[in-house]
Structure 1
Amino acid sequence: MAQIKVTVDGVQYADQVEPRLLLVHYLREVIGKTGTPVGCDTSNCGACTVLMDGVSVKSCSVLAVQADGADITTIEGLSDGEWHPVQRAFHEEHALQCGYCTPGMIIAAADLLRDNPHPTDAEIREGLEGNLCRCTGYENIVRAVRRAAEAGAGQ
C-alpha cells in the first residue's frame, strides 16, 4: 500500500491505496466522485477526463499514486453552486445525447477555453479530439464550446 494526499474539488484527502489503483477508480470507489465515468479503461474515449493541477488528463491513464500532492478537479467540482459556463452551454445547445461522454467533454472544453478563450471551430475540434462521443453529437458539442467561449468561459 502507498500513502497519497490529494485535493479533489477543494477537499483534501489522505488515503492508503494499492500502487496499481487507477485515479478514476480512486475518485469513484474511494472518495465517491461518481460523476467521472469509467469509459474504456484504455485512455481512448476521454469520458474519465479530469483536471490535474489545471491540466486535463484521462484519469484511467494515471495511477492514484501519480496524483499524490495534486489538485484534482472533477465534473462535480467544476462549478461553485452555479453551472460552469461550459455546462450551461452544453445544456442550451443540447450537446449531449446519452450523456456518457459529457463530463469528460466539459472538462476538456473548460481546459481548452482556459488556454484559448476564442478558438475557431477547427481549434475546438482539435482540442476535443481525445474525447469520443459515440452518439455523434459533435456538431452540438462544437456549438456549445463556441457558445461558452462567446460567454467568456475561458477568461
Structure 2
Amino acid sequence: MVKTAKKSFHTGSVKKTITIKASKDKVWRKISNIAGLPTWVVDVKKTIYLSKKKRDVGAIRLIIFADGSEIEEHVVAWKDKEYFTYIATEGLPLRVYVATISINAKSKKIVQLTWQSYLNSKKMTEKQFFGFLAFMGSFYEASLENLKTSLEK
C-alpha cells in the first residue's frame, strides 16, 4: 500500500533583515519605486504598473519573472520613508501572501532593512510548503544582498 502525503493548508512566515551603508533617503527612494524591482530582486525581468497610482496605498504592480511567471501585487499600507505593505493577488501557490518592507535608520549612513511576510498555502503537502518557505527565505536573502550591493556603490 502506498501512503500519499496529505494535502492541506499551511501557514508560515519569512523574515530577513540586512544592514546597508547608505542614507535612509537613498534606501527609501530605491525600495519605494515599486516598479524598480528588476534592479535588485532575483530573476525579475520586468515590473509594470497596473494602476495610475505609482506610490502609496492602491498602487498595483505586475511582476514578470525570467521564467515567464507573473505575480500581481497591491500596496495596502504605506508610511513614507518607513515601510510599505503589499499583498499578492495572483501568481503564487498561496491563498494569502502579505509582505512588508521596512527601514530603520541606525545612523545617518546606516540603515537596517527588513523584508517579512505571512503566507498561507493553497492545498499542498507539508514538505511542499516548507520547501516553498525555504525558497522564499533564499529569494529574500539574495534579493536583499543585490539591493545592498547596488546602494553601497
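Things to note:
- Value 0.7, calculated as distance in nm of label points 7 Å out along Cα→Cβ at positions 31 and 103, assigned to which of 1, 2: 2
- log10 I(q)/I(0) by the Debye sum over Cα atoms at q = 0.08, 0.12, 0.14, 0.20 Å⁻¹ derived as -0.21, -0.47, -0.63, -1.19 - corresponding label from 1, 2: 1
- Computed over structures 1, 2, distance in nm of label points 7 Å out along Cα→Cβ at positions 7 and 143 reaches its largest value in 1.
- When relative contact order in percent (Cα under 8 Å, 6 or more apart) is calculated for each of structures 1, 2, structure 2 gives the greatest result.
- Structure responsible for 48, with percent of Cα pairs over 14 Å apart, for residues 55-94 alone calculated and labels 1, 2 on offer: 2
Rule-based calculations on the coordinates, nothing more; no lab input. No experiment lies behind these values; they were computed from the predicted model shown. Cβ atoms are built from the backbone, for glycine too; each structure is taken alone.
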